[in-house]
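Next up: the structures, one after another.
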Structure I
Amino acid sequence: MKNLKRVLALSMVGCMFAGVLAGCNNNSSSGSGTESKTNTGGGSGSSSSGSVYWLNFKPESDEVLQDVAKMYTDETGVPVKVITAASGTYEQTLSSEMDKSEAPTMFVIGNSAGVKQWGSYALDLKDTDVAKELSTDAYNLYDADGKLVSIGYCYEAYGIIVNPDLLETAGHKLDEITNFDTLKTVVEDIHSRAAELGFDAFTSCDMDDSSSWRFTGHLANLEYYYEEKAAGVTWTEAPATITGDYLPNYKNLYDLCINNSISAPSELATGGHDASNQFATGKAAFTVQGSWEYSTYKDTVPNAAMIPYYCGVEGEENAGLNCGTENCWAVNSKASEEDQKATLDFMYWCVTNADASKKLVDTFGVMPYKNAAASSNAFLKNASDYTDKGNYVMDWATNYQPNVNEYRAALVSALNAYNADQSDANWEQVRAAFVDGWATQYQAANG
């Protein structure tokens, strides 16, 4: 998700996944839909009569998963088969494999569309031992009846990345920043002394295609998330309209970014600045980015940390990072009770065994389970730390932007006009693109 193409790819995966699963549900060999009694699992070595077939969603993790499967079989005697779908073919592979007599016992249902189309094939994971190991419910997917269809096994995060060493050079500390007011104080102080310090507050906030998604996609999420939170819901599909009630909070943080940056707001439309390089080389103390950037910064800014999108919302001292995933485990409800139990036991072992969870965390980045190994990705470790403290997770509501290309293009146009002249009239155009544009693009997408 390092660029707009990656963001769109995630949406496309969800669409393809839903379509394929719809086709799968029409297979005559799919069974009656009656689910087996849920086995809670948990004890290694107690499922010798069953076996595990994991259909893996992440090709880059295949080698590690084969190793983990062998570890479990060597330890318990339970056969574990891992088949990895080639990149971009998971939905086709799932459709083919689930139509076989020896179908996967463990597979991925990663979005709400998948739940609707594939949920009858998923065991209710509520009250299973592996589900009890979760450190958060934020990445779990439920059906309309409240069945726990799938549980997240890894996730990504985005927020504000900070260089604590530069803060200290400027006479500040990271733990000073607990909300928007304290963030604003530190940022504006650094920007006002940029020439003296030799670095600025924020990296460039370019609005070209290589960068604008950070503000029209990711930063926009704070508005959508707080709308959800105020309404006491979590979106499972795009709403027809949004209120824009938290657009002033978006404006708070957006203004702070563009007006306390290496590049002047008037320079942002054409882009051409390398924000990643600016942060990596110590030219700025803050950047708006995600956990996937850890490898870019781990050697040059080893103490880098990620903090939430502080924007002036009441109670944001308890905020966490923007976290989300489409990597969620489901257990095949059509499998035999022996295979279901074997699979649940294996999943429990994966998230509680020190050696196994370390291998999995190293390939997945982080796993949201209480006894899993700590992440080696510092930004994902930050996300886990916030969760462990009880801070709320900001889910990826931005994934529901309707007609994403058209919607974001209109936002870019309005923001460029505002960047050039930060008048109330131009901000009204941003509001219109943000709120009215949502309704327009929803109608265009849904009729």
Structure II
Amino acid sequence: MKKLIAMLLALAMVFSFAACGGTAADEPETTAATEADATVGTTEAVAATEEAAAAGRVYYLNFKPEFDEALQGLAATYQEQTGVEVKVVTAASGTYSDTLTAEMAKSEAPTIFNIGNMSGLKDWDEYALDLTGTDLANELTTDDFNLYNENGELKALGYCFESFGIIVNTALLEQAGHTLDEITNFESLKAVADDIHARSAELGFDAFSAAGLDASSSWRFSGHLANMPLFYEFRDDGVTEQPATITGAYLDNFRAIWDLYITDTAADAKTLSTSTADESKAQFTEGKAVFYQNGTWEYAGLLEAGMSADDLAMIPIYCGVEGEENAALCSGTENCWAVNATASEEDQKASLDFLYWMVTDAEASAVMVEQLGAVPFKAAPESSNAFIVDGNEMLADGKYTVSWAFNHTPNVDSWRATVVTALAAYSADPTDANWEQVVTAFVDGWAIEYNTVNG
């Protein structure tokens, strides 16, 4: 590259000199040899320039602001190693959709962009290259987080994900005379939890931390726990986009796990409407509860609170569905790479090469794991997050991912608020009549919110 730049500068100086009025007497004697050398030099320069242009360019429109600094560093390293231009632009939080629309209208549009869900895929399908069979796609360890269009084409590739489940203090579990291996479904979870609760005075701790329904905590249940009946209903019915109505086919299973949460605990069910996330977490970190529903994002906070990594594990949320022994954690993402189908072939190749490098290069892959957590690629080093390790092992064992069906919730805040109100009333007085109010909030509330949004 330096040789090429020097050659072009030398040629520019010759042209500049001629343009400034140099005469024949001023010019050096020209021979056939020098003319031949000049011709060869010019040809080499043009060929090198064409080769550089053929390498293509990369314009990565980044969806995750927290990944910006690390991604800029990866881009600079790759550009230095390969000479390929890599531009990274990060959209401000909450503005990605508008930024993508604006940037795609430009002559030099993003070559790599993010599609978050099936609704987003509908908007950007024609702009997304089919990634089926690419080297990048072949590096995946799971297909569970990818987005496919109606033709079965792989249009967006899930490059990181988060998971939630039931976090377990394994030291307390063993102190109570039980092990993780015992818990494989709802029946076995309930047996262990019932035993711990029955002996809580003797043991000095209970089974579950408080299932608080204060605004700081209720999302764990109106969103994440509610995912269980939604996931299995949608799986049965083949739902892949937001439905106008739901049946509540698995709400008995939802009731079973909720009853376990509010019964096998030291928390007073009548006070759950004001019980906070901090209170629930404190009960767990202070060794007052064995089980605590939350996600992979909670790991660092538990260590900061003084818990030992050796005493932490995450298991799936079981609710009594047939075959749930083969379930993994509830996992999902809004982070899926798409490559611009309208970009030049050179730019597409350059973009795929850059992404492939990020997930296969040892140092780059380590940065991906450090920054993003769960990264589903073969070369990814093991995460230090024990919950992510647990999730990866389940996937490696062939267990099915419980995907984030709650992403389809219409008018989500309003729907969840109604469900929380009904859950609070039921928890304070767990009668069949009050449970019917939960069912109404769940099923009828869904249709109401859908119509509110869609007319």
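Laboratory data are not the source of any read-out in this text; all were calculated from the coordinates shown. Just so we're clear, the structure is a prediction, and the values are computed from it rather than from any experiment. Cβ atoms are built from the backbone, for glycine too; each structure is taken alone.
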Name the one structure among I, II that helix-only ellipticity at 222 nm (-39500 (n - 2.57) for each DSSP H run of 4 or more, over all residues; to 500) of -14500 was derived from. II
Among the shown structures I, II, from which was the value 19.1 of mean count of other Cβ atoms within 10 Å over residues 190-197 calculated? II
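Suppose you compute log10 I(q)/I(0) by the Debye sum over Cα atoms at q = 0.07, 0.08, 0.11 Å⁻¹ for every structure in I, II: which one lands on -0.37, -0.48, -0.88?
For log10 I(q)/I(0) by the Debye sum over Cα atoms at q = 0.07, 0.08, 0.11 Å⁻¹, the value -0.37, -0.48, -0.88 is produced by structure I.
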Which entry (I, II) yields the derived value 0.90 for FRET efficiency 1/(1 + (r/R0)^6) of positions 246 and 382 (r between Cβ atoms, R0 = 35 Å, to 0.05): I
Value 22 of relative contact order in percent (Cα under 8 Å, 6 or more apart) was derived from the coordinates of, among I, II, structure II
